[in-house]
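Several structures are given next for inspection.
What follows draws every value from the coordinates through simple rules; no lab data is involved. Every value quoted in this text rests on a predicted model; they were computed, and no experiment measured them. Cβ atoms are built from the backbone, for glycine too; each structure is taken alone.
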Structure P
Amino acid sequence: MQKFSVGQVSVPDESVPFLIAGPCVIESRAMAFEIAAELQRISREEGVPFIFKGSYRKANRSSGASFTGIGDREALEVLAAIRETFGMPVTTDVHETKEVELASRHVDLLQIPAFLCRQTELLVAAGESGLAVNIKKGQFMAPEDMVLAAAKVAQTGNRRVMLTERGSSFGYHNLVVDFRGIVKMGETGYPVLYDATHSLQLPGAGHGVSGGERQYLMPLARAAVAAGVNGMFFEIHPDPPKALSDAAVQVALADFGAIVKQLLQLYRCVQSLQSL
């Protein structure tokens, strides 16, 4: 499997899963720093590496009236400040080729949104940045076809690629997760993550906003660990009902430590079974 580092985080690390976590979107500096401080505490307590995630701009909201961000430069400066203050790598998503250069000055990992995972010019631009690239599997993509998306990045000479499962469209306003996809994407030779929150979405089901089924968070997250993911992706918020994006599926910050603890125990169990 392809191995590399994002900041000081090894991807993958066979002894422990790496985690990408943070708010759906940077709503304010204070909120982002509150989340980063808690992630740092959990990281030290549990010995698990984190990459801080926050969208600096939400370019694909269901409604044009929805919140999209506090301003590109301000949000990117928040991400850079988190990296400097807390010593953890940071990531954000990019939507157009012209965004790559600006974003890459402030982050350690570029994320390609699921809707855009076939956009050749965007993937190539991300690869040419020299940063590691996390490609989210499109809700319309077969997992084995993600090797073609990864190849578009790799053709630039940059093989620091990871793939993320985030559910597949199941009719209208619904997603399901086929856990065979985690195995199939792993067979591409690239590290695989499971997006534990976006997989719970009911896209567009809230009359202009996406709904969600947060009650299935842990059953599906445990299944992903059992299926062999290398890392996990979560969006978290101090007060999810008041979140300005993805309020239906973000995890409460106060609950996140217990979630990580449980998944780490399961990960160690899965690793121990491999020697039998």
Structure Q
Amino acid sequence: MTTTLPAAAAVAEHALHAAGVVVRPLDTLDRVLDAEALLGEVWRSPTKAPLSAEVMRAVEHAGGYVVGAYDDSPGSTRMLAASSAFLALGPDGRVALHSHISGVLAHAQGRRVGWALKLHQRAWCLERGIETVTWTFDPLVRRNAWFNLAKLGAVGVEYLVDFYGPMSDGLNAGEPTDRLFTRWQLLAPEVVAAVGAVGAGAQPATGHLLLDERDGGPAPGRPAVPGERSLVRLPADVEALRIAAPERARAWRLAVRDVLAPLVDRGARVTGMTGDGCLLVEP
């Protein structure tokens, strides 16, 4: 790991510089209050943020990863993104980090701030001897799936049905909160290659297409073949569908759940994405 640490730090520093941000620990009450307000804005829930300042304060004090990404422009002090993660135990009994929430303000999303923040988190972990980071994300949101699986090289290892129950924020209200539990092995060769190449990129569209799209909605594909690679189509923009056609968005939720959950429950892993928007599922 001694040779990996400088490389991880250098990759993170390059990404932060390219994004025009500096990362600071949220180690004061004022800073966590600013982060609470930022997360409320990102989740379109200004009166009730998805994570309170009190919890972030406690997690940071206990040694967790609680940081803000600040605009590095001359004269600017604005926080553009925030992330909170707590220490956990991995399946091997070793200390891991569970990244509970990260959010980037809408006007900063084209600056690759999220990418830079994730690489900073990786370097922070490796400096402390932590080699695994986990988190959950909504597998229906194609852009998030692409970021987590195709760019970072993380792997989906567990399908969680309605994991958080009903939520009231502007992104999740009225929707089942299905999530894909994702594991990021920081020293895995595919992860090292992905972060060094600014993303692993699209995978070949080879495999049995279990779920397809027809007229904007989900359509059954071929049955899964034991021991062989599968593909699961995602909607192009489920967030827009939830506004324009909520019944169709709900149909996609149930269709992806019905196909993906049994595969992952039997030990399959979601390892990437194709260029045309399919999850890649390996036996």
Note: semi-axes √(5λ) of the Cα gyration tensor in Å at 23, 22, 21, derived from one of structures P, Q, originates from structure P
For 15 (relative contact order in percent (Cα under 8 Å, 6 or more apart), calculated) the corresponding structure among P, Q: Q
With percent of Cα pairs over 26 Å apart, for residues 26-185 alone coming out at 32, pick the structure among P, Q it was computed from. P
Taking 20.6 as the value of mean count of other Cβ atoms within 10 Å over residues 82-89 derived from one of the structures shown (P, Q), identify that structure. Q
Thinking of P, Q, which structure, once mean count of other Cβ atoms within 10 Å over residues 106-113 is computed, gives back 23.9? P
